[in-house]
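These notes open a run of structures that come right after.
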Structure P
């Protein structure tokens, strides 16, 4: 196994998205937004508390990304994203971060495997084209029973 520690470059980071009945598709991207969850802070301090404090609420997730338009029949990034945009069907996603080489199991990844039965997963909420580039956004489906998480094993298409 290749060394899995140290610094890396964005060339070894991949975004994959998959729909039920299909496979995880590599989405050709130029940029990825911040990866992780946002936890809202709930202020609960009282006058008698020695200092202020917060508790965290339920996490939210969204990821913005951009890339080149690719209209390759059935497998092109643009063809796939156009067909998924605004559709309330659970998708899986995986951001795989290879450490100084292409990603392999045991290295960091962030994502989730969708579940069709409970409509849990992500959906594409934005897809726009401008010239030869697109911009997109994915968000967690409301009421999703699963949330994205950091791990070291690849995500799979929705079951």
Structure Q
């Protein structure tokens, strides 16, 4: 179940800046920052007040999804995700994540999806690994779609 008041603040930080923030945070809060060992998305959990995704984590469980990170201008940086604003990191604020009631006016037709895949805005930017689903991902996606009555050929 989704929380009614979900909001996360996203901060990207270079190594030296992150190390300084971590030291100050752990000294003042008297506890360690949460740093997931397996899945980057753990920092988005409503139960996590604050967490950090370190650069090396993108090469573990999220190999394909991490391809976007590895080809971005954020490569080598850590991402700090907090349930409340961190005024000391205001200059590093990248954005916020929240739950909305957005519904698209319509979904794209198959032909439109094929056109999008050929669009140069996508083809010039998409990492080489992005379209290559692992066998594990195929099984997970199939299970998810089947559970929702969505069938593909």
Structure R
């Protein structure tokens, strides 16, 4: 007895596509679950967390208060600064200052503001009595930051703190 040859109609039938699609979706879900478990395990093992701050156009004055401006961006809310670590992208075109605050939200009297930095800020540079911090980022070659550039410049700065 001869078997019937496989025709294009049989190969591309609705049932065949449903089976193929279900296997592809199953594979995607399994891979997604594995990636999720890996991300959770890495997060649990880590001693630090990334700060995802809300950024806005403007700056801070010598007292740590908001100043309207178009040449810098700043973190709108202060974040806890225990174990503060700030790194810049290798090819970033920005400098930044860190403002340190007490529990009451007042700027520290001594060491309340860093110099303009263009490199790595390490946790051991945080003043002993600082509880919160805010960051001001100033681009090197941009005198008028647009709303779309806020994301561009904030993505060049990576802030982590202790859990």
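Every read-out reported here was derived from the displayed coordinates using simple, explicitly stated rules and does not represent laboratory data. As the structure is a computational prediction, the values presented were derived from the model and not from experiment. Cβ atoms are built from the backbone, for glycine too; each structure is taken alone.
Some observations on this one:
- Origin of the derived value 2.6 (distance in nm of label points 7 Å out along Cα→Cβ at positions 49 and 89; candidates P, Q, R): R
- Volume of the Cα convex hull per residue in Å³ derived as 153 - corresponding label from P, Q, R: P
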